[in-house]
Every structure is written in C-alpha cells, then in structure tokens.
Structure I
Amino acid sequence: MLVAITGTIGSGKSTVTDILRKKGKNVISCDEINAKLLTESSYIEKIASEFPSCVKDGRIDKKILSDIVFTDENQRKKLNAIAHPAIFERVVNEAKLLKGDVFVEVPLLAESGQDKYFDSIWVITCDETRQLNRIVERDKIPLDKAKIIYNRQKEFEADFSKPVIYIENNADYNELKAKIEKIL
C-alpha cells in the first residue's frame, strides 16, 4: 500500500514520518529527495535555465529562489513544473525497491496532481497560529514571511481522489504518536 502523508507547511508531516520511521515503517520524504536533487548538476542546470539569478558557482541559492517563488505565483508554478515530476519519479523508483507499506511525505500533493498514485492519503492538520509559529521557529524567518509562505501552500480544501484520513496535530508529540499508532 502506498500512503501519502500531506498537509500544509508547519502542520507536522515530518513529525508523523519520524514516528513512522521509529516504528520501522518504510518512509520516503519528498523534501529529502528535493535536497538531493538540489546537488545534482542536471537538476541545477534546469533551475539555472529558468532562474539564472539563483545559481552561483554551480550551486542553487535556496534563499534567493524562495524569495522569487513565494512572491510571484507564476514563478512558483514554473519551479513546481520542474520539481514535481523529478521528485515523483524518484519516489516511484524508491518505492519499487521497498517491501510492504510505503509512506510518502508529500508537501504539495493536491497541487502536484500526484494523489491519484496513492492508495490512501493522510492529511495532517493544525491550527494556523501553531503552524505559523512552527514555520517562524524552524526557518528562522519573520512572521510576515511565514504568512506569505503559509498562504501560498493552503491546499487542503482539495478533493482528493482516494480515501483520506485527517489527523489533527494541535497537541503534543505523545498524543500525535498515539493517534498514528491507532491508525496503524
């Protein structure tokens, strides 16, 4: 079974996948795949062709790229058109190598149109204030920038094509862990 773990930024997707990993489950992270891609010359060349100001000395300046895509919706769509297919190709290849259920952390599932490939979808939810605080703390950015990023990634009014389990993550780690154990 292929299960997508998704939710808006700061909702706790990584915490859920951490819990699953500690339980010995197969987990693939699109963020980790993206981080690997950002070091590969062929991918860097694709980014450089669309966002030349973001590549210096053969490296992608993620801050510059982030500033561009989170202030211009067309630029964000352009980046996603490069990133989503490359990331999902790696997800499929990695999942084929694993036995048993595979849980895939997918930040922008509805937007990427990849929900059709999953057997089930877990949507991690959280109140907006808590999410914004997590983004500010994690990324060390001001609240106004966190709000821009959050508002660009509010996707969960989506109508997914597969069964969806909503998991509220407004409490502490132990409560979230208990919820995950019950679902498993």
Structure II
Amino acid sequence: MLGVRPKVAELVFQLYGRSLHPELFEMHAQRLIERADYQASVAITSAGHLITWRKAGITLTEVAASGTQPLPEKRRLLSHRLCGERSDRVECRGGILYETSFQLETVEPEVFWTFQQELCTDGGRHGILHRFDSSGRMALGALSWLNVESRTKSLLVQAFHTFPDDLAIVKSQSLFEVP
C-alpha cells in the first residue's frame, strides 16, 4: 500500500539499543543482510527508514520517523529532531561502533525537481527505491532511496528522502562497524 509522507518538520532521528516492533511502522521496501559477523534489516517506511543491526547479543536500531509516532523511550540512545546538520557516534561493548551524520536541506524548486528526477532514474538501478503517492498539492510524490554497502566488518547505509511539499531533502549516512 502506498502512502503519503508526513511533514518534514515532524521528523526525528533516533537510535535504540534494542529492536523495535515492525508493527510500529508501515514498511514499503525491505532488504535483509546476513554476514558472518552481523545481520541487518534495512527498510523504507512511510516517514523515512528503519535499520536493525545485530551482532552477538547486541542490537542497534536506527529510525527516521515522525515525532508524532509513539515510539518507546526504553533504551533510546540518541534522539534528534531532523533539522540542519548533525553528526553523532556511539561506542558499544565489544568495540562495536555506530557513527551517523544527517542533514535536512531545503532547496530551490529547480534543484529539488532535478534531484528528484535523478534519484528516480538512477535509484532504481542500485539500492532500494520507493515512490510515494502525491499529496495532491504536487504532481509527483516523495521518494526514498537507500544505498546499502555491506562489507565483512561493516555496514554503511546512505539514505535520501524527499519531501516535495516542503522542497526538502533529508540525507543521512550511517556506519555500523565491528572491530
């Protein structure tokens, strides 16, 4: 089922030291990754994305979601409103490292539509791409694209989420690394 995105001003970026119930999210596309040193699930949701990474009893879950969505507070390691630019880092037991950077960028209409078109054209070839319904105000709906690079000791996820009503682009890059 296709859905319309929430407003970009509602978004929060969070990291949990636990898994979150998948029923909390409307998933549109998903990929599972299995490596000798870790397992991960990467999904596009109605508001952004959900990444669940596991290794030897440690679970990290990154979510870009609406701030109005009820999510648990238990074992929440990071929580930031998605505005401007930010980087963060969490070191876990066993030397496991999580690093992220994200930014919200509002651009001119020509830049937005060019970026949206390029993402739509190239995103389908690599990574995970989902096209959302139009909100009615704009002819084209939002897009989400996740590029996943899985290596033996690391998982790198680059995410791009567009918000046509706000002419906004959310960009994030997250690294999960095993020593």
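Each value in this text was obtained by applying a stated rule to the coordinates, not by laboratory testing. Note that the structure is predicted; figures quoted are calculated from it, not measured. Cβ atoms are built from the backbone, for glycine too; each structure is taken alone.
Matching task: 9.9 is the computed value of mean projected area of the Cα convex hull in nm². Pick the structure from I, II. If you can, show how the numbers build up before the last one.
On the way: I: 10.6; II: 9.9.
Structure of origin is II.
Suppose you compute helix-only ellipticity at 222 nm (-39500 (n - 2.57) for each DSSP H run of 4 or more, over all residues; to 500) for every structure in I, II: which one lands on -2500?
Clearly, the read-out refers to II.
For FRET efficiency 1/(1 + (r/R0)^6) of positions 73 and 129 (r between Cβ atoms, R0 = 35 Å, to 0.05), the calculated result is 0.60, so let me know which of I, II that is. Present the calculation step by step, with values, prior to reporting the outcome.
Details: I: 0.90; II: 0.60.
It traces back to II.
A value of 38 was computed for relative contact order in percent (Cα under 8 Å, 6 or more apart); which of I, II is the source structure? Walk me through the numbers before you get to the answer.
Numbers: I: 38; II: 23.
Among I, II, the structure yielding 38 for relative contact order in percent (Cα under 8 Å, 6 or more apart) is I.
Matching task: 0.9 is the computed value of distance in nm of label points 7 Å out along Cα→Cβ at positions 145 and 169. Pick the structure from I, II. Please list the in-between numbers first.
Numbers: I: 2.2; II: 0.9.
So the calculation was done on II.
Comparing distance in nm of label points 7 Å out along Cα→Cβ at positions 81 and 113 across I, II, which is largest? Present the calculation step by step, with values, prior to reporting the outcome.
Working: I: 1.1; II: 3.1.
If we compare distance in nm of label points 7 Å out along Cα→Cβ at positions 81 and 113 over I, II, the biggest value is for II.
From which structure (I, II) was distance in nm of label points 7 Å out along Cα→Cβ at positions 89 and 121 calculated, if the value obtained is 2.4?
On the way: I: 2.4; II: 3.8.
The value was obtained from structure I.
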